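Alright, structures below, take your time with them.
We did not get these values from a lab; they are worked out from the coordinates using the rules stated. Here the structure is a predicted model, which means the values were calculated and not measured. Cβ atoms are built from the backbone, for glycine too; each structure is taken alone.
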Structure P
Amino acid sequence: MIKVKNSKETRPTIQELLYQAPDLLKSIAPQEAVARLRVLLCFILNINRTELFTRLTDRLTIKESELFLSSIKRLQNHEPIQYITGQQEFYGRTFLVNKNVLIPRPETEELVALFRTTYPQNVHATVVDLGTGSGAIAITLALECPNLKLIAVDKSLTALKQAKVNAKRHQVQERITFYQGNFLAPVNEQADVILSNPPYISTEELATLPKHVRNFEPKLALAGGRSGLAAYHTILDQITKLSYKPNLVLLEIGMTQGEQVTAIITAALPMYSCKVKKDLSGKERFIMLEKNTS
């Protein structure tokens, strides 16, 4: 194990630290171990990846070494690198994250992209993001689509606090209305579009998730009840009770849930056409409901 030493000459270089990545993080694949250490070193040194490669012969200061060692211990305990650095990239921007919010995934970036390619971008519309977490979806849409009015909802007050921090950081706090509550329950405005990446992990599957997910990410954002479908039942039931019907509903789903969620929709909302969409890896990942015009 690397030790902090007072002598600069005896402390390892950045390149030597990267070489040791597989030994420091034995529980993950060597390439992933190197990738995580690169992210960690960029964070500690406050530099980007390109700058890191120009400083491979540099040695960490004592303070930087101490932070590196404490962070390595957290990684060895399977804590996500995003919670250690406190940030995650989403749609080309940096979002601040902590243990109160789900770490935004690349698949959810595809949910945003699917909305942008499906819904007319030149119209004024109200879009509701259910289960906003870090606020990544709502904030990204506020930045990418100036004609939208955004509403972001989360059951967790601590998650909403983080979403508001991110909204202020990206200077869109005036564009988004935040509500605390159970999906659509606190929303009084009429929504043209509903987007959601709800919790969809079944009770059985939850126990089999990787340690960095099940031991650290918020259960409220993961657990979808015994079948993993509880959130879909709630959201779709709430839509059936609305005095109006949104034009478009986009839901992220688990890769084996397409048929089950489609069946729920067909029974509850026959006025919608329902399509299952695949993600870039070819897995069923999204449900798109479009209101029938006839």
Structure Q
Amino acid sequence: MGALASQSSLPNRTWSWANGPEAGQQFCTNPTAGVWSVTNGLYANWASGEPNAYGGNEGCGQIYVAGGTWNDLPCTGNTQAGYVAEYGGSAGDPVLTLSGTRTVNVAYTATALSPTASTLSYTQGSAPTVVDPGLSVTGSSTSTTATVAFTAGYVSAEDTLASVTTNGISGSFSAGTLTLSGTGTPADFQAAMRTVTYVNSVSPRPTTALRTVRFTLGGVSASRSIQVLALPLVTVSSSNASAALGSSVTFTATLTPLAATGTVQFTVDGVNLGAPVALSSGVASTSSSSLTLGAHTIGAQYSGDSQRLS
């Protein structure tokens, strides 16, 4: 900064810049010792009791290192500890060019990743089915990778995820994880993740354990469940291949897998035989002594449950 200089003596002296871009500009009036005021809204920072023209010859100023306040002192005979340099605005100043580099890591953070709340039902033998056509992704930055992975119930010999290349974002499936790669906005990845499909390659009777699939983008995850519905094998047997008119015959329906729950409705020649019978360990039985004379066709209609079709 430029040097401070008093242009007159107390009382009623003034202070101006002695050199620098503001040379000659008055910035302060000093009517009496320790009393001052700035000129035209400019800046001054005198210490308490300064400037006081001590000894009658303090016509220059200094800045205290501690606190940055100012003090007046004689212009000669003083050793200064240092200087404050002011750059720019003076004639002959060289052109100063400043440059630097900094590495910035840009990471994507999704505002929200919201799946459809209900469980997806997949029927054995069906074509590839979209896992979540209503998945919602919101955010503000681009990303390069997302994943859709099984976190529960995955059967490597049965389950496959795939996607359709969308907005340059393509998918690759391996070991239960579909990796979506490509640079895109949240809207681009939403469109790509809405094309993800599930297919089960086993028919009939695939594994019916509940699957859980997790969508992940930018460190934010959300999951949806998939329930595979299978057709059980129903076997019907009778206690007698032939029976006397009026005798009791027991009919038994056995479902594979034996874990099946629900009911079985027995029929005789297409007509219901009594009420539906609850399964116990995959087996249901009923008896009848009212069969008429002749051959009859015995049927068993399974009701289905949360994992198996009727």
- From the coordinates of one of P, Q, mean projected area of the Cα convex hull in nm², for residues 159-262 alone came out at 9.8; that one is structure Q
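Computing distance in nm of label points 7 Å out along Cα→Cβ at positions 103 and 255 gives 1.7 for which of P, Q?
P
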- Item | Entry that produces 0.00 once FRET efficiency 1/(1 + (r/R0)^6) of positions 31 and 223 (r between Cβ atoms, R0 = 25 Å, to 0.05) is calculated, selected from P, Q | Q
- Message: On distance in nm of label points 7 Å out along Cα→Cβ at positions 47 and 215, which of the structures labelled P, Q is highest?
- Response: Q
- Which of P, Q leads on mean count of other Cβ atoms within 10 Å over residues 39-46, largest value: P
- If helix-only ellipticity at 222 nm (-39500 (n - 2.57) for each DSSP H run of 4 or more, over all residues; to 500) is computed to be -500, which of P, Q is the source? Q
- Output 20.8 (Kirkwood radius over Cα pairs in Å, calculated) maps, among P, Q, to structure P
